[in-house]
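What follows is a group of structures, each given as structure tokens.
Readers should treat all values here as calculations from the given coordinates under stated rules, not as data from a laboratory. Quantities reported herein were computed from a predicted structural model and do not represent experimental measurements.
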Structure P
Amino acid sequence: MNLGWKLAATIRGEAPDGLLDSYESERRPIGAQVLDWSRAQVAIMRPSASSRALEAIIRDLIETRDGATYFAERVWGVSLRYDLGDAHPLVGRSAPDFELADGRRLAELMVDGKGVLLDFDVHGLLCPLAGRRGDRMTYVASDTNDRLGLSAVLIRPDGVVAWASEGACEPKLAAQAAARWFGRPHDEPQWPSD
């Protein structure tokens, strides 16, 4: 998914500079983690006294709540987080499948291969941002059953959170994130840098 939407945007001529290059910077650290995980599994399977001792310790860890959570997150991939340069804890992670007030779920909004800008405050200030990128991004103003403390969230076509806001609407920051991942439309105002 990560590579697919970036290749599609590049082929269509809509990709911002560096979008395709972001694949390697996002996936290489994940690949290294997977390789280390595989190496650890192979080390445990070796028939030696030290690997049996290590296996016993890991078995004990898995029996604890934190240990079981850690291993489950690693196996299922839910602990995966890309470093997208944003400190918000949700940015770079797979978006939760938000259930909107009208009963739709985020997964239903993502079937067309576009990004999604969810505006939970339903104030409309972010609507023009997505409207000028209607071919690349869908704007949805709706409350949700569980906002997770968010007021708005931008989700890439691969389901990864690209930007999240917890406070008052900040169209400038949302516009910067949208430009980074979806390019600038010709009619978008240029926000002065701070």
Structure Q
Amino acid sequence: MNLPNKLTVIRIFMIPVFIVVVVAPFGWGSVTFLGTKMAVTQLVGAIIFAAASITDWLDGKIARSQGLVTNFGKFADPLADKMLVMTAFIVLVSQGVVPSWVAAIIVCRELAVTGLRLLLVEHGEVMAAAWPGKIKTSTQMFAIIFLFLNNFPFASLGIPVDQILLYICLIFTIYSGIDYFAKNMDVFKDSM
């Protein structure tokens, strides 16, 4: 197993650790940074999520630059990304931080695009990530981190960066989903 694939597997194993840290009642208390109070579990969860997000960026960069793209990586990397992001949004909904309708749209889009990718593979095509999807992914990752950190360090300034990123991510989630389907409608020709 090459290094990018190992990073993907590590990211998958980080998901249950992330869940345990942010959901289990450890009673670690809270901390205050520059006027922003947060539970230690939220801080540790944000660090784990950020580390997992970095492995997403790193494995793709290494795989492309060193010619280490594999079928396992093509399958597992986007799956790991979606599992990580959807898990984080579900936890944030359960904590009352993210509206359930926002998370539902994000999860539905991820499942729909994954289904589209599978149909394209059956037709011998690969759907590469386009710039709207890349913006969606980046804003999702940053939004989740800031949401877990209670908008640190921007809370003390009164700037809701976490919410701004959340809604930017929602817009690009919808836009990129529509874009992917609009560009690949020919895959449905035989069923319409």
Structure R
Amino acid sequence: MSFFIWLDGGMSMPVGGSWRRNLGLWWGRHLALRHRGVTAPKTCSFHPEARINPRQGRISFGDNCTVAPGATIQGNISFGDDCSVQTGSVLVGYSKADATEGRIRIGNQVRIAPGVMMIAADHVFDNPDVPIHGQGMRPGDIVIGDDVWIAGRVQVMAGVTIGTGSVIGAGAVVTRDIPPYSVAVGIPAVVVKQRGAARVA
């Protein structure tokens, strides 16, 4: 059993209230902010078992962001206010701090469910005579608008923008841009309706 399960009582998201949970929140914040490239207001909550590391980039959190145990946030990523990342999600920005590609930019009030994957680069594999791992990476920004819900086990590919107010259904693979206020599902993800509008034919 993890020491932190004893501290937090097995909660799926970091919350305070008892001295044990408050201690866990304090330690989670310390672990996240030990890296010079990570910034977060005091209103943010990080579980100690989250893996937060800016690599060669920067990670910035807005107010009231929450990161669950087992979430991985690496590389060049920015969050707006009131965002949450659930357990088992993996977000990786592939760029240095001053790069113009390979970033993940997340708006305000975004909900990222368990098991979501966002990797802001793809392996280059054009030359069959060279091992794939030796051909480098092709970066592409991932942009998530405000008030987006990304359901469990969604994969968002490099170079994709998900518009404000959209919902991405569980298990979808998002390979192209999603317009604002869309509901998208499937592999690859397709828009099946607009929020507040009739179903797309």
Exercise. For which of the structures P, Q, R does the calculation of semi-axes √(5λ) of the Cα gyration tensor in Å return 38, 20, 14?
Worked result: P
For this session: Supply the structure label, taken from P, Q, R, corresponding to helix-only ellipticity at 222 nm (-39500 (n - 2.57) for each DSSP H run of 4 or more, over all residues; to 500) with the calculated value -24500.
Result: Q
Exercise. Once relative contact order in percent (Cα under 8 Å, 6 or more apart) is calculated for every structure in P, Q, R, which label goes with the largest value?
Worked result: Q
